[in-house]
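Right after this note come the structures.
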Structure P
Amino acid sequence: MFYISYASASKLFINWLRNQFSNLMDIRGHITTNKNMLQLRFAKAESLVLIKKIYYSKQVPCLERKRDKIIDILKKHKQIQSANPHIFLKKTEKIEI
C-alpha cells in the first residue's frame, strides 16, 4: 500500500485542492488532521491515477527525488500485478514515467 499526500494548515486550501482533483480526475482522497495540519491523502488506486496525470510525459519538470520515488513505487506495483493478475486495477493501465 502506498499513498500520495498533500499537507497544509489551511482547511480552505485542502478543500479547494480536493474539489479540483474531484472535478478534473474524478478522485477524492481522504482528509486527515494532525494537530494544526491537514492532509489530503490518496490511497493506491487514486494515487496511480494522480501519478498518470502528473507525470504524463518524461519531459515534465519535476523534482528528481520525487520522480525516483514514484518510479520505485511503479516498479513494485508492476511486480505485484504480474504475480497477482486477479487484483489488476483498470485505472492503472500503461502507467510509465
Structure Q
Amino acid sequence: MARRRRFQAVEPMARSLVRLGGVAAIVGGLLWIIKGGAILLSGDQPRYVFEVAPLCFAAGLLGLHGGLAGRGGLPGRLGGALAYVAMALSVVGWSR
C-alpha cells in the first residue's frame, strides 16, 4: 500500500510537464507526417518543418522523463541520458 501511494503522488508541476510533453510529441509526429507528405507530393523537403519536429520530440522526451521520474533505477537513468544525448545530436545535425 505504501508503495502504491508513493507512485501516485505526482506533483502538479510534473503533471503539467507530462501533459505538455505529450502534446509536443503529438505535434512533432504530425510535423513528420506533413514533411513526408510534402516530400512525396513535391519532391522537396520543407525547411522549417524538419527543424521544428526534433525540438517537439525533445520536449516530449522531457515529459516522459517527468512522468517516469524515480521509477527506472539505474537502467532508467542511463537510458534517459542516452536518449537525451541522441536527441541533442540529432538537433544539432551530427549524424555520422
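None of the figures in this text is laboratory data; all of them are computed from the coordinates on show. From a predicted model like this one, the values you see are computed outputs, not experimental measurements.
From which structure (P, Q) was Rg and Dmax of the Cα atoms in Å, for residues 31-78 alone calculated, if the value obtained is 12.9, 38? Going through each structure in turn, the value belongs to P.
Compute percent of Cα pairs over 24 Å apart for each of P, Q and report the one that scores greatest. Looking at the calculated values, the largest one is Q. Computing relative contact order in percent (Cα under 8 Å, 6 or more apart) across structures P, Q gives 33 for structure Q. I have -15500 for helix-only ellipticity at 222 nm (-39500 (n - 2.57) for each DSSP H run of 4 or more, over all residues; to 500), calculated from one of the structures P, Q. Which structure is it? Label of the originating structure: P.
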